[in-house]
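Undergrad: The following blocks contain the structures, represented as structure tokens.
Each value in this text was obtained by applying a stated rule to the coordinates, not by laboratory testing. Note that the structure is predicted; figures quoted are calculated from it, not measured. Cβ atoms are built from the backbone, for glycine too; each structure is taken alone.
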Structure 1
Amino acid sequence: MVLAARNVDQLNELAASLNNPHVLTIKTDVSQEQDCKELIQKACAHFGRIDILINNAGISMRALFNDADLEVLKQLMAVNFWGTVYCTKYAMPALLQSKGTVVAVSSIAGYRGLAARTGYSASKFAMNGFMEALRTENLKTGMHFLTVCPGFTASNIRNTALNAHGGMQGESPRDEQKMMSAEEVAVHISNAILKKKKTIVLTTQGKFTVLLNKFFNGWMDTMVYNHLAKEADSPLK
């Protein structure tokens, strides 16, 4: 197992908690192509193969597009979309050989654009399209592609979400205790990999959002706006 992230201390803490001698930690910033290339090279050198690649790195934002610096949107695309592209590109030869699995942790925001999260939604729509195209290209190679779209999940992503000028939001505007846990999402991902599923949409709210948006898109504009406007310190009026 290979664990990759920017924070080496947290990586090592996680590795130690797993009590598994076969865990390799590699400092990686997925927004940097060279880091992604070296991640895959080191993983292959250590284990000799790659069976499953999980693209799980992600950041969010909360700001009106009119107020946001364009660098904020570029950063979101660099991590969420290009990070997935870079890691998948360099892992493809090994995954083709093993007939392995590529997982992209996307979002309901990849189906339904969220107000005040334009960059986040754009990056997730891009991930969904990228994975669908890859799945189609590899229809006869034996590879498996899984796109995971959780609804709101209890995690650190809202605390580290970027504001209009690229600073961290600091506090979650939502009640994290009422959300699906990251551990639950991981179990769903594991089961979906074993069952070779193409896409999974998680949480009841998430499933309803995708379904209703498909048939009642205009009405959902109002519903999503009103829902997000209720958040603490929402930029929506």
Structure 2
Amino acid sequence: MPAEQGTTDARAATVRRALGVGAGVAVVALLIQGLVLAPPDAVQGQAQRLMYVHVPTAWVAYLSFATVLVASVAYLWWRDLRWDARARAAAEIGTGLTALTLALGSLWGRPVWGVWWAWDPRVVSTAVLLLVYVGYLGVRGLSADPHVNARRAAVIGVLGFVEVPIVHFSVLWWRSLHQPPTVLRPGGAPPIAAPMLTALLIGVAALTLLAAWVYLRRLVQLTARRAVLTAEPVPAAPAPIHVRAGGIR
């Protein structure tokens, strides 16, 4: 291994460790702020504490799908499988976080709405978003050619991102049981107490650091797998030639 490559790998490992440590510290801070320091909601009670994970999970899923969009465009432009690996790693994280968002929303909706599932614009559009990116991951196994899989996935990654703003603005465009945006709402200061806002922002930091840590570790795995799949076979050593008195055998 060249010395430069070894130095780069060591720096990348250091960054991954730093992100892991930062994520762990942020998670502990979130538990303290979200469960101890922030008060329960005056209307929703203790169930509202799910917001400190539910909302950051959705935000980081958006960020993951934005990464898929950028990496997919880059792959379609340069046809470089390294961009495809970046898109795939981000899509896996975003898909998992979207599923977690729906699960946490269901747990939150049961005591607040009285049902586990409601045909609400935000809930339904989030479920559609999940299906889009499950399909994105599914097309990757349809061909033995990695470039064919990457091209198909990239097209879905670009077109599928349209669903992200639909999910985000659904509570403003249609009548919805779901509460409107708390922080990123148009006009005015966030209608939330300072300790609750602090817990929410810590949650965003914790989920972002954790997702970044998982993303970089997954990239290492995908890069190693691609190196194995694209490695040229080593030619077999020729059979030894034995010379004996009776001739060559």
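Undergrad: Computing distance in nm of label points 7 Å out along Cα→Cβ at positions 138 and 162 gives 1.9 for which of 1, 2?
TA: Corresponding structure: 2.
Undergrad: A further question on this structure: Just checking, which of 1, 2 has the largest value of distance in nm of label points 7 Å out along Cα→Cβ at positions 82 and 122? It would help to have the intermediate numbers written out before the result.
TA: Values: 1: 1.3; 2: 4.0.
Max of distance in nm of label points 7 Å out along Cα→Cβ at positions 82 and 122: 2.
Undergrad: Match the computed value 29 of relative contact order in percent (Cα under 8 Å, 6 or more apart) to one of the structures 1, 2, and report its label.
TA: Values: 1: 19; 2: 29.
This figure was derived from 2.
Undergrad: Just checking, which of 1, 2 has the largest value of distance in nm of label points 7 Å out along Cα→Cβ at positions 34 and 106?
TA: Details: 1: 3.2; 2: 1.9.
Evaluating distance in nm of label points 7 Å out along Cα→Cβ at positions 34 and 106 on every structure, the highest lands on 1.
Undergrad: Assuming -14500 is helix-only ellipticity at 222 nm (-39500 (n - 2.57) for each DSSP H run of 4 or more, over all residues; to 500) as calculated from a single structure, say which of 1, 2 it is.
TA: On the way: 1: -14500; 2: -24500.
It was calculated from structure 1.
Undergrad: Give the label, chosen from 1, 2, of the structure having the highest value of distance in nm of label points 7 Å out along Cα→Cβ at positions 10 and 58.
TA: Going through 1, 2 one by one, distance in nm of label points 7 Å out along Cα→Cβ at positions 10 and 58 is largest in 2.
Undergrad: Work out which structure the value -0.23, -0.31 belongs to, where log10 I(q)/I(0) by the Debye sum over Cα atoms at q = 0.07, 0.08 Å⁻¹ was derived from one of 1, 2.
TA: For log10 I(q)/I(0) by the Debye sum over Cα atoms at q = 0.07, 0.08 Å⁻¹, the value -0.23, -0.31 is produced by structure 1.
Undergrad: In addition: Quick one: distance in nm of label points 7 Å out along Cα→Cβ at positions 26 and 178 came out at 4.1 when computed from one of 1, 2, so which one is it?
TA: Numbers: 1: 4.1; 2: 2.2.
It must be structure 1, since only it matches.
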